[in-house]
Structure 1
Amino acid sequence: MSSALIAVVLLGLACAANPWGIMIAILLLNAKRGRAVVWCYVAAWTGMISLALVVILAGIGAFLEAGSSGASKAASIVQVALGLVLLGFGLKRVRGDRRVASREHPAEAPPMPRWLEAIENISYAPAFLLGIYSLTWPMVIAAAGEILAADVTTAQMIALAVVFVVLGSSTVVGVAGFGTFAPRRSEALLGRMRGWLTLHNRAVINGILLVLGVALSARGLSGLL
């Protein structure tokens, strides 16, 4: 239980650290349709984490008993596959960024993508879909694998899932709550966060991809050997 809890906590924090998810939540606070839009986004983010975990745990659990050798092997294979994909994608992004940096030396933050600039005009349904799209899906899948592989009771499995949902949603919920209930106090801080994420989001994403790619691959391989 302890090793599974540590893994789920780390994966939940990685899910929450998605800079695009945080930036979108900040931008949605200033949407023309009001702050209810950001809560549509948060509802989609949190709801889809919960639904995905339920579907994966119940669906695969119907064929593989949680904590069994088959479940552990399947989870390890998924972890290795996800780790290699994340690692390969991260390395590709790093190489691409280095090539760009060798040609250019920007002194200011890169321009905001057009689709992010258009968020201020977004309506409720697109905001909900955006929450589904921007969710850190590899972390959700990896967390489900960790929970399935753990030799735990049903109550402990539910507790692990709740821990992941709470941690994985903590940043977007925190941003939405701070901006909604303390708009004056939050304005300066969220503005600085938006500027920092605009400038450093690629570096943050690259770091997360590489660290998690190595960690998931290593953990998956250790489970197969």
Structure 2
Amino acid sequence: MQQRATRRAALATLRRAYARAPLAVRLHVLGRFLSCPMLPVLERLPGRGRLLDLGAGHGAFALLAVASEAVDSAVALEPDHRKLLACASVREPRLRFVAGYTDAVRGRLAAASVIDVLYRLPIDGWDAFLTAARDALEPGGLLLLKEIDPTHRLKAAWNRLQERGADLLGLTLGDAFSYEAPPEMTRRLSRLGFAEVEIVELGGWYPHAHVLYVARNK
């Protein structure tokens, strides 16, 4: 019952925040929330400090993070100016939208989230991206990396089909479909200086094989 209530509260928050956004944006935000296990990821946030949401899209996760007091404030960093312009009507004083890439990151943060972003980058660019996220974190700061587990072949195939449809509609930047199995991703994060890397399976009844990597900056 409590989980359903939390889900209802999150939907109400999104509905209010994006009420004046274009219909296409409202539908996209709703679809992202329903298809992505945002609530279990939110539960991992530290309950304090500032969050950097890298590749934030329309900012739904960052908005829910501050609305639920999982962090004190958040920066939604997104390179696609179209998405940021579409969110101009979103009013939340603890949330700031920033247009740019990882080189726009400033300051030290309690947490960084990367939700369904890494797979759109060529795999040879992953280390630089993750290193930038690590460098933005304070000592002991938390990285929440949500990706798709390619070892679940049927679900991964469905995800790939869905993303190709999004490409045809021009909904997402990037031209790669790069995936890595959980053991390989864990080794990558450890090699890049993250500690206490934990793998959390979040696929459950979702049609996608969601997996969350929880890691800390040393």
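We did not get these values from a lab; they are worked out from the coordinates using the rules stated. Only a predicted model underlies this, so the values are computations on that prediction, with no experimental measurement involved. Cβ atoms are built from the backbone, for glycine too; each structure is taken alone.
Structures 1, 2 were shown, and mean count of other Cβ atoms within 10 Å over residues 140-147 at 21.5 was computed from 2. When helix-only ellipticity at 222 nm (-39500 (n - 2.57) for each DSSP H run of 4 or more, over all residues; to 500) is computed for each of 1, 2, the one that comes out at -28000 is 1. With respect to Rg/Rh (Cα atoms, Kirkwood Rh), the largest value across structures 1, 2 is given by 1.
I have 2.9 for distance in nm of label points 7 Å out along Cα→Cβ at positions 100 and 196, calculated from one of the structures 1, 2. Which structure is it? Considering all the candidates, the number was obtained from 2.
In terms of relative contact order in percent (Cα under 8 Å, 6 or more apart), the structure with the greatest value among 1, 2 is 1. Work out the source of 1.8 here, i.e. which of 1, 2 gives that when distance in nm of label points 7 Å out along Cα→Cβ at positions 44 and 148 is computed. Matching structure: 2.
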